[in-house]
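Novice: Just below sit the structures, each encoded as structure tokens.
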Structure I
Amino acid sequence: MHGELQVIRGEEQSEPPVWALYERQLIDTLNRAGIEFYDTYVLEDGTLEWKERYEGGMNSSDDLYEAFRGYSLLTAMGGSDEIDKRHRFVWEGITRQFTRYGQIYREFDSNWDWMHHGEGYISLYPMGMVEPDDALFRDRSVRFAAMYIGEDPEAQNWDPEVKIIRSVMNGSRGPKMEWVKRDWIPTNANLTYYPLPFFDIPGVPGSTAWINDHPDNDQFSKLVKAMSDRMAKGDVPINLAATALIANAYLYTGDSKYVEWVKDYVGTWEKLTKQNNGITPDNVGLSGKIGEYTGHWWGGYYGWVWPRGGTDVVLAELTSAKVATLLTGDKRYSELPRSQMAVMRKQGRLENGKYVMPIRHDERGWYHYSSEIAYPYVNLWYLYHDQDDWSHIERLAEAELKRDGRIGDSDLAWAYFVRGRNPGYPVEAFQADFRFVAEKMDIIRNENGDPETWVDSKWIGPDPVRMDNLVRLTVGGMPIHKRGEMLHAQVRYFDGEKKRSGLPPDVAALVSRIEEDWIQIEISNVNQFERRQLVIQGGTYGEHQIKSVSIDESSVEKQVDAQALSLDLGPGAGISIRLALDRYQNKPSYQFPWDL
């Protein structure tokens, strides 16, 4: 985009709306809460106060990285530079700490699944949004991607011929094709709460086998051996979360090889789903054959049976669909997760007046009926604006209203808000965030536990930097949860004066309406004395082209035809703008608008 951005001026003073004051106060509160959390648990060298020795098997560092997942994202949205600075420092500390423990090798988890890789590395991706030219994290991201696209000779996770990831457990040491008991300690104790992955293992009658390793009847060994034989080798849908790691390298470099890899890999699962009569198989062998080691299209790791069922299949497919659409602009990728929701929904039924659907399938057929989740539908509608997806949102929201008199699901409540049907949502959401922070600060300030007794998920509990509502409301984005996701948003903001990522000081923004080809944004400069320069970019990574802008419900459109524009806001100014967007028309990048 080299050159000057088109400037829109907003001079009319207006009383700051309540949501704007809440938003600005919440950003300041999260800045301070994040620092206090950090100071309580992080040592001077950047490691966390914890055990000197940690003897986990394949158990990774994901929970520690995950505890700081909101930090750089907060900076990218308008939080302090200090929060991002501390995040980078603790990221290095956790990496050294788990290298010492033995789980990390060459700065990346040596062997674990993409359920857990995904949880950990969601903290990595927002760093590129804050510092796109940070050579250390840029080069690190390229090295990590090389482990999955076949460029790292020590980590041959990728089969370029069959176009699959070669194992369930993978990482910087390459594919792990066999499992032993040692690999599943200390994870085994948690797995007693899940059903068995297979019910035909001789001598293994129940899930207590995970902790039953008596010398005369070592059920633990029998269970792990059966899982190793049937699950360890070949590909599973949960590996689709790796697409975000590859996209991260692309957003730094712009190298088209990463786009081709994503197309190839998602394309593999599209073909496998078609081969299996429209149901995504949850396991494929090294030869590319469905059910090569299980004998069925079900029975794979994080698949239709174990541990949680088809929801994990859908969410991994959803992550990869969003990545593939971002990198290619092709909306066809939505069909993979959408079709699997339909597979489960068609088997659904009413129970006590509530619609439930099965999330598990094995030789018994479909079973384990659970409430239908809204998150996939909201994501699909958000990205692709398909009316069928919206009809499911409406169906679930209206059922909640009829049953409870309110919409309790945050995704549904937000979706209704951006379609003009839930006007009180922003204030209610921000109020809930203040209550959340207060609860977490109470835990932090009363911390008196013994680090030697803490488990690796310890720090997720008191983490106060919750970003979900700031993401939803300020940039009109989908919250980043635990599936290896990246930020996908309608717009992104920059401080035009300081040339940094995020909202300028004192500026609040609210995406109040989302339609297929336009959005509405309310903007307030709550500072009554100073001007502010707000740059608005189409999409998180400049992927959307801003065609035109209308101001304060005016019918007059100003043509923009650029990836970004600039708002010159006078003291106390309030402005409402409508942006017409041409979605997924541009090459996405971490680079700031004035550098594109």
Structure II
Amino acid sequence: MRIEPRPLPAELPFLGDLPPLLTRLYAARGVRSPDELDDNAARLLPPASLLGATQAATLLADAIAQGQRICIVADYDCDGATACATGLRGLAMLGARSDQLSYVVPDRAVHGYGLTPPIVDLVRAQRADVLVTVDNGMASHEAVRLARAQGMKVLITDHHLPVVLADGTVSLPEADVIVNPNQPDCGFASKALVGVGVMFYVLLALRAELRQRGAFDAASQPRIDSLLDLVALGTIADVGRLDDNNRRLVALGLKRIRAGRMQPGIAALFSAAGRDPAKASSQDFGFALGPRVNAAGRLAEMGLGIECLATDDPVRADVLARQLDAINRERRDLESGMREQAEMLLDQVMPEGEPPAAITIFDPDFHEGVVGIVASRLKDRLHRPTFVFALGQDGLLKGSGRSIPGFHLRDALDLLSKRHPGLLKRFGGHAMAAGCTIDEADVDTFEAEMTRIAQDDIAPSLLLRQLATDGPLDAQWFTPETVSQLDAAVWGPGFEAPVFNDRVEVLNQRLVGERHLKLSLRVQGQVRDGIWFGRTEPLPAQTQLAFRLNLDEFQGRQRVQMVVEGAVDAPEA
């Protein structure tokens, strides 16, 4: 591991009435003016700048006025669930009757990902006139043609990259309308908008269209901003990069939650996770609420997650949130066993010395619902692009991959598909996460070709784990007030939470819970508590640690604790 301090401008900008530490942290992340930190909703990008949003608004406004049935095709992750709940709630707020609205969500094991012909049949069985996808659809050419041939109008709302053909041209489904910031010719400034964000913008455009039609005026129009708690959850859970617009969406959602204004399902998930919504942070979305919603799509049926987020009944929301919590505990146990098995397989096949440029793991006993999480854990351990495959119910291998900075995983799959036509039955995703389906007989070819692509594409320097830090933290900032200020800010991908580093003296170390290293450290002459979660190997007496801060609360007392993220002088865990 190499610790890399974040560069600072020669002169810190004026960012308003902020503590000096926050000014330094924001400046290191590229903030140069107070306007960039203004989370007023008026500063959100206008919906008219999102290609297709205006046309989608017209289509939906006509459907509502004509009493047509609208069916949302969701996805089975948290982004898809929040996007579906946002669509259902928003369309109802804007005039759609309950008998006009329905949804379907693919079963991961039965239907695979996204809009497929069998899903179109399910939509048609609900006598839908308009099919709306959320967080999927960009690769659904056959299904879109089938839906339109059956008389349905098709609106795709998605954020995934479109299909690129062998000759380099972009192939788009023949939908009535496509709303996706990553489609060709879309000038929307935030390409990092996730599925729930796209749906939220469609609703903003629909409200503007209905306002023009005289359904209401600016004073009486429905408050679409009441859905921002869902938008914030989906954005963080889907690891959406926090550019200015996404950061505002998340900040606005957090502000509502902290004020106690949230959907019953969001409140119930906070309760099930044992978190305090009055102190809500983006970390709660990423590590507490998001995994509980995702667990339904991994091991059960995402309808549980959607119903939890869509219901107005607090009692029902609480029951569903408790079910999601139980499923998430099952998911954690399953993931732990799979990870241990995967690491045993790695130890058996891994050559001595440096690991290969890419890792591919398959075991017939793996559960396809958690291959993505296991891939993420192995990627973190080895700092290599990693694919984990499981056997699906249809006899094909379902793979999920996670990447490292500098290696675009979806583009790598695209290149592999061109070199070996037909090997990938389906594929899609992003730079850092992607998935594919292959025959079991092709797993060795996939492994060899993915390793070759990674070897050709990844510079050797990128294979060394780098941890960006914010440098040493002065002793004056080791306070509960500092931790509260940091927790209240919005952090996430592209705007990472603060990590500090310093030389320390290890005064005492012991294992707690058999898996975590509890530390007593001397930092800048002061003795501090520390913990390294998931670490069992001891540290040398003198070392350089990268750490973040949290509050350790015990018997009513609060103590600032250093949570270790890495050490340059210690062997890898």
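Novice: Check the numbers for FRET efficiency 1/(1 + (r/R0)^6) of positions 57 and 441 (r between Cβ atoms, R0 = 41 Å, to 0.05) across I, II and tell me which is largest.
Specialist: Top value of FRET efficiency 1/(1 + (r/R0)^6) of positions 57 and 441 (r between Cβ atoms, R0 = 41 Å, to 0.05), among I, II, belongs to structure I.
Novice: Rank structures I, II by mean count of other Cβ atoms within 10 Å over residues 129-136 and report only the one at the top, that is, the highest.
Specialist: When mean count of other Cβ atoms within 10 Å over residues 129-136 is computed for each of I, II, structure II gives the biggest number.
Novice: A further question follows. Who wins on distance in nm of label points 7 Å out along Cα→Cβ at positions 105 and 185 among I, II, i.e. which is largest?
Specialist: The structure with the largest value is II.
Novice: Thinking only about mean count of other Cβ atoms within 10 Å over residues 249-256, which of I, II has the largest value?
Specialist: II
Novice: Relative contact order in percent (Cα under 8 Å, 6 or more apart) computed as 18: which structure among I, II?
Specialist: Label of the originating structure: I.
Novice: 29.2 is what came out when mean count of other Cβ atoms within 10 Å over residues 73-80 was calculated for one structure; which of I, II is it?
Specialist: II
Throughout, read-outs are computed from the coordinates displayed, never taken from laboratory work. Because the structure is a prediction, the values reported are computed rather than measured. Cβ atoms are built from the backbone, for glycine too; each structure is taken alone.
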